[in-house]
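Right after this note come the structures.
Rule-based calculations on the coordinates, nothing more; no lab input. Since we're looking at a predicted model, the values are computed, not measured. Cβ atoms are built from the backbone, for glycine too; each structure is taken alone.
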Structure 1
Amino acid sequence: MNNPTTSSTEPGDPSEVWRREYDAALQAAIEALTAGARLRRPVLEQVEDAEGNHTWRSHPTKTEQADWAEFVTRAVAGAAANVGSVEAALAGRPGSWEAESVRSMVASTAGGDPAQLLEHRTEPVRVRVAAAALLEELMDVSGLYDESQQILEAAWEDAEAALEGELDERRYVWEYRVEHHQGVRTMVPLEEDAPPFDEQRWREDLVALGVPAESIAAIAEQLEDPNSFITAVSVSRDDAARPVLVDLDARRRAAEAPHVQRIQALEDQQTRELSEYAQRLQAEIEAEAARRFGGVQVVVDVDLDPYAVDEPGEYVTPEYELLEHARMHTPLPGSGLAPIEYPPTVPIVDVEREAGRLPHARLQTESGE
């Protein structure tokens, strides 16, 4: 038998943590098995009552050693059941003679039926569901939402283009390019007849447009930063131009509002649909667990983190069976169809595009437009 604790390692070797965990777990197992070997049980004796009937009872003082072999086999079967299957437990070296002995031991205790092994489980069946990753794998949901956002943004751009002349503010402002030379900021006018940059007027313009004082201070600080993303600013040409600019800004905001609201509603819908899909997954897992493994506690851990990833095991376990069932039988957002109801040879994302079920179309349905 290989003994992984006998090899030497240098200080800081990555295997050192694993060796400590291995040694601690082995010591705990030895202590538990030793305690089992030392267990004693009452001796049963046959007694006769007044009517001549014979019954068995525990002797008040005599004891004998407990059945340690049964203790060991039940402990091993319970551990195998807790990790999902005998093969999952033996994955470290499945072809060894020790592994074959363990298989035989568990089979003698729990038989060959996985349902019988499950009866020895002492831990809940814990199913971890990375809902966002699962939805992504099934139907490329982020790709569908990206397409919808591009469609909404294109509609926004078309609306802006249609109003470009009506909301053109260029004749009411002077424009200046922000340049930095040897740590000195310079405001370069873009028109030959423009006056020098008037920072006070620029600040008053922002106040008139409703920009908060702290935001104005932050923008002014950015103007002094050579690495700022602000490369140009504009200033009202005169006092008469300022109310016109305020009016144009209000009209522009009013024209943008429906588009901004629809894009925000699209983002909210994506979040809501993921949450609802996760709830359906959990309900499907719990229902299937009750049908397959009645009496066994099942805990479903749902993770909505879009970066969480499921790591499928190499062996069929109760957790795998429940997750795979839910994966194929839980209705998807938009269509309400479960993956098992889609054509097996066509990607679900292609079916959704062909059917016109892009996410932004559901916004129209929900709003009644």
Structure 2
Amino acid sequence: MWKLSLKPLFRKLCAVTLIGLFSFAASIAIAAETQATVKFAVVGPGPSTGDWSIYGEEMREGAEMAIEDINAKGGINGQKIDLQFFDDKGNRETSESIAKKISSSGVRFVVGHYNSTSSIYASPIYSKSDVLMVSPASTNPKFTDDGYWNTIRTSGRDDVQGTFAGEYIAKKFPGEKVVILHDGSTYGRGLATKVKSALNAAGTQEEIFSSVKFSPKDLSALSKRLQASQVKIVYFGGLAKQLGELARKTNDSGMNLQFVTGDGAAFIRDLTSSGGDGIEGTLMTFSYEDRINPKAAQVVERLRARGVEPIAYALKSYAAVQVIAKGAEWAGTNDPRAVATAIRSERPIPTILGNLSFDKKGDRREPDVTMYEWRKDSSGNWGFYSLD
């Protein structure tokens, strides 16, 4: 007598059912990814951070405008961008805390941080949580040299800036006595070391290479030491307030020194309030004047219409969003690791700063440094102006 076995039929029925369930679940996941937003965060100094806060606001305004423009075209890979802003107060502890908060909130991409120290300590936290960061401002080499998969910057590097300054001094002031000073920070010492290397390579030996303490007693002793050395050129690696104090002290002592410094001095309030007329003629390396780039003209005009003057980092933040969006387009996914790999392919990415390409570490391959001079305009207002 012939018997019908139900077991094979049951197994086939289960298999068909499971395949159907998996297909249904996959279609739901794809639909959800298509419809959901992808989260971005801008992280930089907020209102509580003093002079730096203007640059944090620039970062937010630039990124926000770029995201508005991208969302108006449908977002990236079918997902609209949702933007949040976080104030890291420009210090390590807050930056690490903010990075942990961001990492657990579903944010996939960060435009930031501003300070190099903040970016350096936040990057491993983001790395473990699959968050890609593109900084428009962190210039310390360690940020990308640490080797994390998730670090990219639209700004330049301090070692390039320091080398440029050293070569400039050697060419512009041949035969003059040079002193190299720094504030002892990672940033300041790094710049000063690169300036020294470039000067020495050009055949110039500095008279003094030293860190500086900024008590009145220490500044007086340094001023006397500079007078005794009959130096003409002083390079200072550090921030605006300390440079201003040094410039004021030497100026009040009757010395007519040519100061040269890095982008840490690009804080008008700090530098002018501490330095007064002593900062007149100070030379400063800083990134290119992006506002005069024809490709940025429309964005500059729109930002100004909103009451935002893109002095330094608004345009680099706008470009940072463009870089992420193009990387996602090339990767065909919004997965941060795939996006990072696409960006680091050295392919040129069209941005409002021109075409940018990035090496395997995440550094932009195009140079981004030139020389500026601090002086007053016809109305008596301080500013720094490109010498190009």
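Matching task: 0.70 is the computed value of FRET efficiency 1/(1 + (r/R0)^6) of positions 237 and 301 (r between Cβ atoms, R0 = 41 Å, to 0.05). Pick the structure from 1, 2. Provide the component values of the computation, followed by the final result.
Numbers: 1: 0.10; 2: 0.70.
The correct label is 2.
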Handout entry: Structure (1, 2) behind the derived value 2.09 of Cα Rg over 2.2 N^0.38 Å, for residues 109-148 alone
Key = 1
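If helix-only ellipticity at 222 nm (-39500 (n - 2.57) for each DSSP H run of 4 or more, over all residues; to 500) comes out at -17000 when worked out from the coordinates, which of 1, 2 was used? Numbers along the way, then the final one.
Working: 1: -17000; 2: -15000.
Going through each structure in turn, the value belongs to 1.
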Exercise for the section: Compare distance in nm of label points 7 Å out along Cα→Cβ at positions 45 and 317 across structures 1, 2 and report the one with the greatest value. Expected result: 1
Handout entry: Given 11.4 for mean count of other Cβ atoms within 10 Å over residues 37-44, calculated: source structure among 1, 2
Key = 1
Practice task
Looking at distance in nm of label points 7 Å out along Cα→Cβ at positions 117 and 245, point out which structure of 1, 2 has the largest value.
Solution key: 1
Exercise for the section: Identify which of structures 1, 2 gives the largest calculated value of relative contact order in percent (Cα under 8 Å, 6 or more apart). Expected result: 1
Exercise for the section: Using the calculated result 17.9, 60 for Rg and Dmax of the Cα atoms in Å, for residues 157-276 alone, pick out the matching structure from 1, 2. Expected result: 1
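With semi-axes √(5λ) of the Cα gyration tensor in Å coming out at 72, 29, 20, pick the structure among 1, 2 it was computed from. Could you put the intermediate results ahead of the total?
Details: 1: 72, 29, 20; 2: 51, 21, 18.
Going through each structure in turn, the value belongs to 1.
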